[in-house]
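Each in structure tokens, the structures are laid out below.
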Structure I
Amino acid sequence: MINNMQKRPACRRAGFTLIETLFAILILTVAIAGPMTIAARGLDAALIAKDQTTAFYLAQDAIENIRHMRDSACLDAGVSPCPTGIWLSALKNTATGATCVNALCTLSSISGVVGSCDASGVCPLLLYDSTPTGDTVTPSIYRRSIEVIAGDSEAMASTTVSWQDVGGVTRSVSVSEEIFDWQ
């Protein structure tokens, strides 16, 4: 009897082998994981940049508040040129004894009240108003320290804002400016 069935050649297979399947999955995983890693790093960088921008504005806000205190004290005194001692007195809190002159302090942007940092130089967290009515004050992630080093006719105002980012890394931004006698 003659066998009419033809044998398939060995080189023609109907499906994938296990190794080919695993290799295809590896290529697919690498193709997906690469862009996902880049996107995650981009998101982390954006969050760090947002916090850094906010910290810079908070540092600059402290310098602007010091200028405002200088201008207000000199206008109230009615003396021109304004002696450094007059406007530096605005940087002292007589009720608590806190001072920014040659010492670390904190300054409320809302009330203009000078506060003190602890003995190790750690200042309290900045507070912000988290409601439209102004009823609730919430601690932020930022700490701001201010120091004013007084000279004869000028002072060096320095402020540092520090925070911990999403990865737990402590970061900081510093701004310094010479403030001269007001004319």
Structure II
Amino acid sequence: MLYTYYDDWVNVVDLKEFEYCPVIPWIHHNLGYVTDPTDSMDVGRSRVDASFKVRVASELGLPKPYRVEVPVRSYRLRVEGVVDLVAGDGKLFVVEVKAFRRRRDRLKHFKTQLVAYALLVTESLGVVREAILYNGGDIVRFRVTGDMLLGVERKLARLKAVIESERPPEVSQPRQKCYYCWYRRVCPVTYHS
């Protein structure tokens, strides 16, 4: 999926990547560089189609209706994204579906992404009761709180400050994380060895 970058808008994926490494969205917005999807991303997208997402919602026992790949936007925050699945009527559930299982200690950026979607859904469709990450078969569920939504708003403000800066943010990433990063070729702060 190709994301369009507007002058002062960000995408929820920017926030997810900011949580993973603050330099990545800086590279997107300041250098105009976005990597091509990896082979595993392409495989994941082919496995996680609309019917798979509906099947996940049904297996989780979520209330209907199911809305798949829902575009959401906050004009107040100038952020947009596409939620994998919104379930229910009235009190809603948001679901992010990942094809491949990741270790539970490596899910922070996906949880931030999910809370950001909950914020946008709350602003545009209705109150979100619960957020669910389908992690390649593992399920991570949590109640969405006002504190979580405010935390995401603060992270969005920090993300925008980083993007607006002429200089990349200072980071301290584990060397191995930089080694496997697809952005290392253009990253101004990575370990290049």
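Numerical summary
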read-out: Identity of the structure behind 2.9 (criterion: distance in nm of label points 7 Å out along Cα→Cβ at positions 124 and 156, calculated), options I, II; value: I
read-out: Parent structure of the calculated result 7.9, given that distance in nm of label points 7 Å out along Cα→Cβ at positions 20 and 148 is the read-out and I, II the choices; value: I
read-out: Structures I, II, by Kirkwood radius over Cα pairs in Å: label with the highest value; value: I
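No lab work stands behind these numbers, since they all come straight from the coordinates. Bear in mind the structure is a predicted one, so any value in this text is a computation, not a measurement. Cβ atoms are built from the backbone, for glycine too; each structure is taken alone.
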